[in-house]
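Colleague: So, here come the structures, one by one.
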Structure P
Amino acid sequence: MRAAHYTATGPAAEVLELIHLPDPVPDTGEVLVRVHASGINPADVKRRAGWNGMQMAHPSVIPHCDGAGVIVSVGEGVSHGRIGERVWLWNAQGGYGEAGRAFGTAAELIALPAAQAVRLPDTLDFAAGACLGVPGLTAWLLVLADGPVAGKTLLVQGAAGAVGHMAVQIALFCGADVIAVVGSDAGAAHVRTLADIPVINRHTEDVASCVRTLTNGAGANRIIEVDLAANLDTDIACLRAHGMIASYSCSSNPEPILPYYKLADLGAMIRFVQGFRLTQDQRSSANAVLATLAEAGALVPHIGAKFPLSDIARAHERVEGGALGQVVLTLGTSDEGACNE
């Protein structure tokens, strides 16, 4: 099979290369999936780049945790009825804080535990399915991990990003009143394609003042946070008493200082969200919610660009550049010759 790998961390164009490997064979409890699309997340490019001191966990790494394809064979203990099933894949490479697996979805074939291949709703194509893992599961945890949100006000920081975009869709479907925060006019237009909701440009408007006006001074019940260190003061100013900040990243400062009494005086809570760390019960609930939304046409991942496997370095560079929309590698033979940016 063809695959992309790296043997040292560093810039995408310098360390990523195409190789040929023997086809994997599914072990007991595993399925073999022919990958049609491989989703690329910021976590994947950070790991490849060696962000924040990350080291190589294996001598050779095939990147990417997310993907979608078709089960072509199964190992012992897995029903043969799953052969031919369209599936989306999660944690194919493993999460942070552990060595994980050496072989992710940037390959024509992947063998992995059967539970990590989830039936892909008929309403979604393989490219969309390759975007459900990290963004979809993280968004579910951010929005719904602490109970129903119907009738509550949710403020989504970074609403134009992959996770934020899905969080907006999940929150709206579940009956929340959503306020979105973005960093550009293009991001605002991107979010408004989902629904007619308030969208605040943090570079040209005072976020806290806008939120107080929109909520008649009450503030948000829950804040979905893309960068806790960068936005914490704003979040506190936007949060109502006994509210929750659910944060899934803190890239600007991995060791933020928390103003204890400002948070304590609100009776506030902070949930630190790691999309790789869902419990089995959480994952089952998340999979069911994502399937329900997809089948209802209420969850549509936005694909910003598709690249063939041979252009994986350019694909990584696009993710690092922060362009709108998710980036996907296409591995089907009919897609391999073209790039769609």
Structure Q
Amino acid sequence: MLKTAIVILNYNGRDFLERFLPLVKKHSTGHQIIVADNLSTDDSVSFLQSTHPDIQLIQLTNNFGYAGGYNAALEKIEATYYVLLNSDIEVTPGWIEPIIDLMDQFEDIAACQPKILSFYEKKRFEYAGAAGGFIDSLGYPFCRGRIFDSIENDHGQYNDTRQVFWASGACLFIRSKVFHELGGFDKDFFAHMEEIDLCWRMQRSGYKIFYNSESTVYHVGGGTLPKSNSRKTYLNFRNNLSMLYKNSGFRAILWKLPLRFTMDLLAGLKFLFNGSPTDFLAILKAQFHFFLLLGSNTRKRQKTLRNPQKTKYEEIYSRSIVYSYYLKKIKFFKDLPF
């Protein structure tokens, strides 16, 4: 069995592969690199076969999204650790060893992420992960270094190694045994929020999620779906409701879901008044489809909650991040009253 398999899920990312794959090869000596292709319609496959014949290629039979694509690919790969790496990430020298050493030392760490900075602004944190993920009491995610659209510059304030609530799927180090024990990602998510859902389930099973600043990568972001995209809005809102429902107790659901629906509608109205009717409609569609998926999610929830909770979830912000950010005007993680 391999110790570490770096798995890049690709969909129409030929340009990213051409730009970033040579650096992955250069800075990942001794580790297996695998590209899993989600039935791309560009020339990604022929480019890999002609230019990087040494890279193992897994060709999937459909575009299964991030969640289903990785589930299908990782079924074919045996390794102690998987490194799930977006195709639009620039890695740096020594990016693997600090995290693998940490996970070797502590067997209860199931997943870990590096410091994620912006590819275009190297001294600035990147939206998708920054310095480790958190959620609030209503399931809204945020990061150290990024709360909603307020992104911090990196001046060493998060140069540490610490427990977080979720690790970014853009560059996710994960213990394969735990991944498969818990059934991997929820394939119905397709993309967005699936790594937070899995991290939540991991913690419920007694594992920890970490961030390690000794490893740094640079992320382009929006490689498959740009940030301002109604499809992304739909997936984010639908999957976030599903995640909250699947992982919360009965009493919590009774008050959290009605409040979340109200707050999400307010977010939709904000989109509408700002001239984005497609995002408003995407949120309405997300709420409707949440109810269509209720039966399936209830079965998943029953399976998840069957195991007694083994974690206190100290990395959940006990207040509302929406209230703290928009009404209290708190823009930096260090100012949040944890």
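Readers should treat all values here as calculations from the given coordinates under stated rules, not as data from a laboratory. Source: prediction; values computed, not measured. Cβ atoms are built from the backbone, for glycine too; each structure is taken alone.
Colleague: Match the computed value 20.0, 62 of Rg and Dmax of the Cα atoms in Å to one of the structures P, Q, and report its label.
Modeller: P
Colleague: Given a value of 14.8 for mean count of other Cβ atoms within 10 Å over residues 192-199, point me to the structure among P, Q it was derived from.
Modeller: Among P, Q, the structure yielding 14.8 for mean count of other Cβ atoms within 10 Å over residues 192-199 is P.
Colleague: When distance in nm of label points 7 Å out along Cα→Cβ at positions 272 and 288 is compared over structures P, Q, which one is greatest?
Modeller: Going through P, Q one by one, distance in nm of label points 7 Å out along Cα→Cβ at positions 272 and 288 is largest in P.
Colleague: Starting from the value 18, 15, 9: which structure in P, Q was semi-axes √(5λ) of the Cα gyration tensor in Å, for residues 32-87 alone calculated from?
Modeller: This value belongs to structure Q.
Colleague: One of P, Q was used to compute helix-only ellipticity at 222 nm (-39500 (n - 2.57) for each DSSP H run of 4 or more, over all residues; to 500), and the result was -7500. Which label is that?
Modeller: P
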